[in-house]
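Below you'll find a set of structures to go through.
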Structure P
Amino acid sequence: MVPVPGGGLDCVVFDFATGELVPDRAYFGYVMPGSGKDVEVLSEAEFGARLAAYRAQAGAEAAARVRQWAEQVCATAGTAVQVAAALGFHGSLADGDITVVHPPAGYSAVRVETVVRTGVAVELRPAGRLLTRAVLDAEFGEGSEMPIDPEGYLLPFAYRADVAGAAAHCSIFAQFEHRSLTSAAVQVTLRRDTLG
């Protein structure tokens, strides 16, 4: 429970998909005295430590999911339509690109694009702050800083995922607002690249 401006309390819960604390007033019934529920009271320091542990766990799970998608991208031949189907994404098709209608939990937008040179790319926009540079470095190895687009302000870092026996690898480009290891990705792009 957290105080709100002007007085009173709100109830927030940890969202494992985004790593954020989100309002869920249904939990008031669980934490109110006399509810009969098993409630553990934590100090602010204990709560902070537990929240950090949950965020670390959720971040590792989010990065593992990105790896799974990246491996599926490099193991799937074909256009954006075939890749979207392999990833379980469904959406509207326009000019060979698919805009996912209901992005998976933890993402505000997903788009599977036809790319002339490499065939296909998947653009992911995280809804939370779980995919930090530190989390992605732990999953894929230290990222390589890429040149900044002259018209952009985001700092891109590149990673790579391989699948044994696949004819392609997956390049992973994560864009951040800051160089800090705690900076969260605002966009992650998975691009299938032919080996060679």
Structure Q
Amino acid sequence: MLYVLMPLWADAQEKRVITETFDNNLFKWDEFYEKDCSGSIEDGYFVLKNLKDGTVLSITELPIFHDRNFKVTFKLLVPRINDKYYFGVIFNYEDNNNYESFKLMERKFQIAYVKEGIMRSSRQGAMILSGGKNKNVEVIIEKKGKKLIFSVDNMEVISITRDINFTTFGFFVEGNNVLKVDEVSVEQVERE
């Protein structure tokens, strides 16, 4: 029996999971307060408020190796999901003028990238995400080899081929809306 369980135990030890619950700001998210937007830690959430037409985002460097397989899970509470404004996650962030995003709204997704300050859509389509108020939404970005797999509420939405060059990730909200992030979890195998 011990010989059967030993390989399973060894494999389990190689996986590293780190979870940010916003009780102690483990990943060092920057808090900011401006006239028409803010990002702050309140009551165990990172709360991103946008009071304007543009996009507000918050990013941080995650404790992962970009050249290895990983899984990043964002547990979000969205006060208002509609078909007017996107919310979602940022990945492969180099700077404010160069990054990629997985954008969500009621019944629609989009993969977009900002290159030299100009946003372009690369892929978009329909998905199951109903509108409403105070919805819990789980977004997962999983890297397997050269593939990035995006899932929402345990359903795969899209898989793309992409090199990840930067370990800075985050989340964003568009329009006059709020996004509350309950948890960010990072999972990576120590040795591959």
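A short reminder: the numbers here are calculations on the coordinates, not readings from a lab. Quick caveat: nothing in here was measured; it's all calculated off a predicted structure.
For this structure, a couple of remarks:
- Entry that produces 33 once relative contact order in percent (Cα under 8 Å, 6 or more apart) is calculated, selected from P, Q: Q
- Value -2000, calculated as helix-only ellipticity at 222 nm (-39500 (n - 2.57) for each DSSP H run of 4 or more, over all residues; to 500), assigned to which of P, Q: Q
- Which entry (P, Q) yields the derived value 17.2, 63 for Rg and Dmax of the Cα atoms in Å: Q
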